[in-house]
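Scrolling down, you'll hit the structures one after another.
Just so you know, all these numbers are worked out from the coordinates, no wet-lab data involved. A quick note: this is a predicted structure, and the numbers were derived from the prediction, not measured. Cβ atoms are built from the backbone, for glycine too; each structure is taken alone.
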Structure P
Amino acid sequence: MNPILEIFSQGEEVVTGQTVDTNAAWLSEQVVNMGFTVTRHTAVGDKLDDLTALLREISVRADCCICTGGLGPTSDDLTAEAVAKAFGLPLEFDEVAFEQIQRFFARRNRVMPESNRKQAMFPKGAERIDNAWGTAPGFSLRAGRCWFAFVPGVPSEMRHLFLESIGPTLASRFLLRPDKLITIRTFGLGESAIQQRISAIEIPAQVQLGFRASSDDVQTKLLFPHDYPEAALTALVGKVAAELGDNVFAIDGLGQTSGDLVFTVDQLMTTGKHTMAVVETASQGLLAAKCIGKDWLLETRYEQSLERLCQKLGVTVNINDLPATAQAIAGEIHKTGTADFVLIQLYSGDKQAFHDKELAINLHNTLLTKDGFFQAAGSVAGPIERKQNQAALLALDFLRRYLQQKEL
């Protein structure tokens, strides 16, 4: 059984929602990949009794706990005091920590406020965790069943301390046999549709099935025990991916580098040595923004008015036949440019439909390649921001499907 780990965030700003607790999410991903089972994320405000009670609870139910926040110099930073009270450990002054804090201010030609002295006070028996990126050293100690690590809440400082100190310490303190997570990334299918498609596949009891939906894709997650047979793992992943068909654009965890939809398109375009010009309407420049820095994207245009675009290119507008209009636009751009692909994104629906979250717009994507024209249609509803994002993703996914089909 994997060791149990909890994450404990301290701070009134976290509890009240003034600060989003990105630390807990980042830490969870790190320790799960190492082989821990994360059972709780807990946030407590700046109340000494609440902090003390929670520390005592964690000490008897978890093997490890990483605590963020509450190590600053002000009166609301109570972590060290709470640990001392919870476990009957007097606070002791750490000369080395104090020198490090003084040096931090001296290097910046600033006078250290007297309140920063508080940051050099640790519970008796604690081990200091040096912090080269801020004034707050961390510390660790064992209490009851649990090994605790206390780090600053500033994300950049917390991450440095975890990667350089806490992570290696965890690897040496615990016997870790990480489970294997396989993530099948899809576009164009919702969670319920995915579950329906794979419902006939028998998922072994020891394999955990889960789903995660975001604005850019839906992920089907299969978590395998560390000792699950490799051949059986590959076979099960293959069955699930086959049922999801060409909606699958990447599979994470099988050894090959993979990523989001843009990453997949970038790999395909780069490997094929293709270049592309794009005309956007509904996505209003977001498609180009998603592909920022890609060498293969040679030319991008956003035109709010289809009529003005066609006038510039000398193309006749046919509102009733957008695919034909898109082909004409693509042909003109291909004549004057150097890109071997031209992707045209048009949509039907007036301005009201674009802004009204209750109304849908119909998208028309046209791709011109050396093999000719390829076209796809779809519809998008919801708020204007969703329409914009989905329009960009649908165009990229259309390109991805063409490129992957050519590989077959």
Structure Q
Amino acid sequence: MSDLRPGRPMRILHILEAASTGVARHVLDLADGMSRAGHSIAVIYSPLREDDLFRNGRARLKDVRFHSVEMRRAPGPWDLAPTLQARRLVAQGGPYDVIHGHSSKGGMIARLAGIGSGSAVVYTPHAISTQDPTLGGAKRLVYGAGERMLAWLTDRIVAVSSAECEHIVTLGIPREKLVVIPNGVAPATGPTRQAARAALGLPEDALVIGFVGRLSPQKAIDVLIAAFAPVARANPKARLLVIGEGEEGAAARQQAESLGCAPQVTWLGAVDALPRYPAFDLFAQPSRYEGFSYAVLEAASHGVAVLTTDVGGSREAIADGVGGLIVPPDAPEAFAKALASLTGDPSRLAAMGRAARESMGAVDGRQRMVDATLAVYGGLLAGRPEVRK
């Protein structure tokens, strides 16, 4: 038996169903960073929810092997086929030192694919499903039981925030299986405020509120539209930019029409948010639950004040009252009051934006995240037999 030698390249397989938004960004950042560090990286993804971010990332990462396997978001008997496909890919492309599953479906398939492989198995929930406050009692019990059973097949569970970690412990999963590795982003680069606004056709004196995320019940776009309507009535220069798509999109557009603020809302769809952040005066995210929002980190790194809810890693990302405001989730009146307060005081917004950028520091958060994840792998592999192709 040979121990894992320090610096020895690892063979790593990532599996995800949600090849879009934050999960996609996370996996691409890990795959890129780990590949640059000299490790052999493969990714199994589902094309059913793939967005341009992931599609362009696949094209960019020439040294990473990508395998397409159709996985549905909802659990059901249809999960058997992708699980068997994943096991075949593990047998054909392995052996792997580490199999790392992301989000609930990717995590389930990764753990089942890892049975008998000899690989260390890691799971990152990215906001574990039982955090959803809208989840019915029966589903909560079933999902919680499923997470506990699958935890037996898992060497380490990576929570992306302390809040997510504490929630997972309440499910009855042993704390010793858990490690917290916060999401991280690279130092911000991009266009100037003036250039970003010009590209979007926005006047320099517009009051711009930005939203980035999937248009789903989790992200509570309905709360933001309701809060924006009175701001739009009070300030004709107010604009809301919505970046993202999802099942709530049609309803959100109808809501904006019915509240009379539709002319001041721009729906950009699922485009890359990074070059648009400099155009924002305020980033607003009324999520009902989160693991650790990439959008909050990205907005702060670009010097944008943040209004968000007290979920996931919000308090790890910004200081309440300094880089922005944090209000309770599922409290539309509190969110609307905070939005009105911030948009009514441009100098306060600007000061909060500067503070948000300063709080991010000069450290490359993305590289820190990659290094910490590799350290977890190394700790699990120490003393295991070295895999050989």
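What to note about this one:
- Structure responsible for -0.75, -1.12, with log10 I(q)/I(0) by the Debye sum over Cα atoms at q = 0.09, 0.14 Å⁻¹ calculated and labels P, Q on offer: P
- Here distance in nm of label points 7 Å out along Cα→Cβ at positions 35 and 107 is compared for structures P, Q. The highest value is that of P.
- Highest-scoring label, criterion being distance in nm of label points 7 Å out along Cα→Cβ at positions 83 and 379, among P, Q: P
- Distance in nm of label points 7 Å out along Cα→Cβ at positions 43 and 251 derived as 3.1 - corresponding label from P, Q: Q
- When mean count of other Cβ atoms within 10 Å over residues 195-202 is computed for each of P, Q, the largest belongs to: Q
- When distance in nm of label points 7 Å out along Cα→Cβ at positions 163 and 267 is calculated for each of the structures P, Q, the largest result comes from Q.
- Structure (P, Q) behind the derived value 2.0 of distance in nm of label points 7 Å out along Cα→Cβ at positions 275 and 315: P
- Source structure (of P, Q) for relative contact order in percent (Cα under 8 Å, 6 or more apart), computed value 17: Q
- Comparing mean count of other Cβ atoms within 10 Å over residues 91-98 across structures P, Q, the highest figure comes from Q.
- A value of 15.2 for mean count of other Cβ atoms within 10 Å over residues 67-74, calculated from one of P, Q, originates in structure Q.
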